[in-house]
Structure P
Amino acid sequence: MLYDNRQYPHAVTLGEKMHVVWRGEDGMPFCAYYDLQARSFSEPALLTEGYEDEIDARKYRQDHHFAPVIWSDQEGYLHTLFGCHRTTGIHLVSKKPGDSTQWRRGIDFSESISYPKIHRIYDDKTLVYTRYSGHLGFWQYHVSNDGGNTWQGGGRPVVNLGAEPQDGLHAAFSGSYNTTAVSEDGTKLHVAFIWKVEDPLHNNRYDAFLNDHLQRYNLYYLYVDLPSGRGFNIDGEEVELPIRKKIADEKCLVWDTKERVAAVGPSICLDENDEPAFLLPVSEETPTDSSFYFVSRKQEKWRKTRITKTLHPFNASCLQLDERGVYRAFMITGSGEKIIKEGMDEYGWGQRVEEWVSEDQGLSWKLRSDLTPIPGMRYQNIQFVSDELERERRDLFLFYGWRDAESPGVGYLWDSRD
């Protein structure tokens, strides 16, 4: 399987190859490369080979968080990190630049990593953004001057909704799920997050106690000025880091969903002025029946535009802005079926993979293409490919599908190059 947009990248292009990692048989991490000229894949290789004595095979089999990510450093060496869920994980570095067939052990940088997201930032540094500890843990970033071979001190906390003083609404049992993007010049870390309620809390809209995957609400945003380490909201007002619940509600709230479920962090897209727009699913008539929404800032107000329906608020998306100013929304869509949370179906799915576009800054949307490879399958987790960790490619993306709850997943690559 491929993980959702809280964990990336899963693939990076370097020269004439795309190197991709995924969680495969028995939950183990695998790697292969795709020859961009020949349009063919190499044989997959198991990344845990040689490390069998230090991994818990049972945990890899049961915990989808252990899925790998991959990135490239300034000298063209590849790095992969896997086995991360409140753990140190295993960090490997390729023995040769641009070669994902032979690896050596890399340096550890935290005793607790979940949901690693890797970016290239200013001065050619590398940033890894992760959650520390469990559901009520905090989100922080680590910085490396050399692509991940050494790290500068400890983590720098950004979001901690349960931080003292716990003076915000339900702060004592508040966590979050974060997604990130980096400005073109690499000096701003854009952070969007949703609020995760840890303890059972009655949902008045749906008159029910929702399960763990659905007790998630609202959309928030801030950015970090990386050279100074200071945080700011959308209006440029400085906010104290790490953000706690009260400050998030007062200074960083984008959308109070009023108990409609917002289960995953949004896809973030930046325009030419470094202003963010977001794409995420939010529940409607029931806690799972949902629609995708485009959220943007106009005349100092947040605007929400409904695009199309989807079966579950966990369903994945990716938002991009092309050189002509057209927004492109790639989404896992569908309607009319009920999701039973078991096996492969536990974290939602959709019947189709679709591209929708807007030529008027997100005011209206139309379906451009149905990219579904096989009708009747279930699909999830669109992941765009990183181009040498500097930008998202617009012509390659990954997703996966499966037949039913007990069937194995199949990975797909969408390659739209001429």
Structure Q
Amino acid sequence: MRLVGKSSILTGSAGLVLAVLVLSGCSGEEGDSRHSADHWDVKIGSVAPLSGPQSHLGADNENGARLAIDDANTQDIRLGGKPVHFELLSEDDAADPRTATIVAQKLVDDGVNGVVGHLNSGTTIPAARIYADEGIPQISPSATNPKYTHQGFPTAFRVMANDEQQGQVLGQFAVHVADARTMAVIDDATAYGQGLANEFEKAASRQGARVLLHEHTDDHSTDFSAILTRIKARQPDLIFFGGMDAQSGPMLKQLRELDLKSVFLTGDGGCSKEFFELAGEASEGSFCSLPGLPLEEMPKGRDFKRRFEARFGAIQDYAPYSYDAVGALIAAMKKADSPLPERYLPYLKTLEYPGVTALIRFDVHGDLAGGAVTVYRWHQGIRVPVREDASTGSQLGIRSGVDKNGAGK
């Protein structure tokens, strides 16, 4: 049963009678538009930027979800004794918060049973209310701002570590592995970039680092000469950027052209193959982080890589997480023996799903329990995991949270 949304509630006695008729007419599985007498048509929404400078990441998310849907359709899944056909409804939010709410409402109107998305924190956060108002479970494969799962919506989940976890690892890495004592921080003024930069700054400061200045740009700029000139005057040991690859690649290239030799460190938004393409030789020796273990060390990473790349080409970043987000939704439906959101949502909260990336379990907020974070060094165009602090032997490059068998610690 899909309840009438807030904007559809009628007033007055006549409206009350009509509302009761509408509800009683669609109560139970028989009245659900996704249900027929002999089968289920289950729609999973996928939302990411499929246009604009982040479209390569959006396509990665979409393809991960599509592979999961196609795999599910080969498994002869039955719910309530009836066969199920899964369908992916893909939407482009262009990494724009306003567009995100429009396409979220479109998916609601299209009767989706669950949503994988959005990619960016700045789009995921406002869209979450729309899904929550209709009781539709939403799992983001890539939005890391803590606010997403801390708005109080019981329908919001994520399958990777959040920015508090990532910022802590990056701050520790900057001080104890990169041996930086003075730092400059830049962010792109988005919910993701600014949020991660703030978490990094707090963590680095707790470790004894001194942040000399914190600069802001936006997620469309590609000329950073003014910001970098100001930073060059302060000569920090390390520069941290919170933002996406479309900015971090050109930024690092311009940084080296100014003969600024500071260590460059960024988060998951700039830890992609596109970053290397944009930065070129300037990427050598720079660092970035990704939530999760290296793909080859994920519980089912090697098999996923082989199958995904045979069909779609190289993985950018988030495809395995998008695959797991779909898998978690379907696993909860199987536990509930129903694809109806109000039936399977409670099972998501207690789910233990052996995914590609990890054992998927959610904490009370909907965050991934025991999320890992890995720091990488770019060497000859390849991301190489940073294994340990040479002085102490501790694994500061990899946050211990998930073991290779997927069991949470």
For FRET efficiency 1/(1 + (r/R0)^6) of positions 42 and 114 (r between Cβ atoms, R0 = 35 Å, to 0.05), structure among P, Q ranking highest is Q
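Given that distance in nm of label points 7 Å out along Cα→Cβ at positions 122 and 154, derived from a single structure, equals 3.3, which label among P, Q identifies that structure? All intermediate terms of the calculation are to be shown ahead of the outcome.
Values: P: 2.5; Q: 3.3.
It must be structure Q, since only it matches.
With relative contact order in percent (Cα under 8 Å, 6 or more apart) coming out at 11, pick the structure among P, Q it was computed from. Working shown, then result.
On the way: P: 11; Q: 15.
Matching structure: P.
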Candidates P, Q; helix-only ellipticity at 222 nm (-39500 (n - 2.57) for each DSSP H run of 4 or more, over all residues; to 500) computed = -500; producing structure is P
Output 28, 14, 8 (semi-axes √(5λ) of the Cα gyration tensor in Å, for residues 162-225 alone, calculated) maps, among P, Q, to structure P
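Read the figures in this text as sums done on the coordinates, not as results from a lab. None of the values given here were measured: they were computed from a predicted structure. Cβ atoms are built from the backbone, for glycine too; each structure is taken alone.
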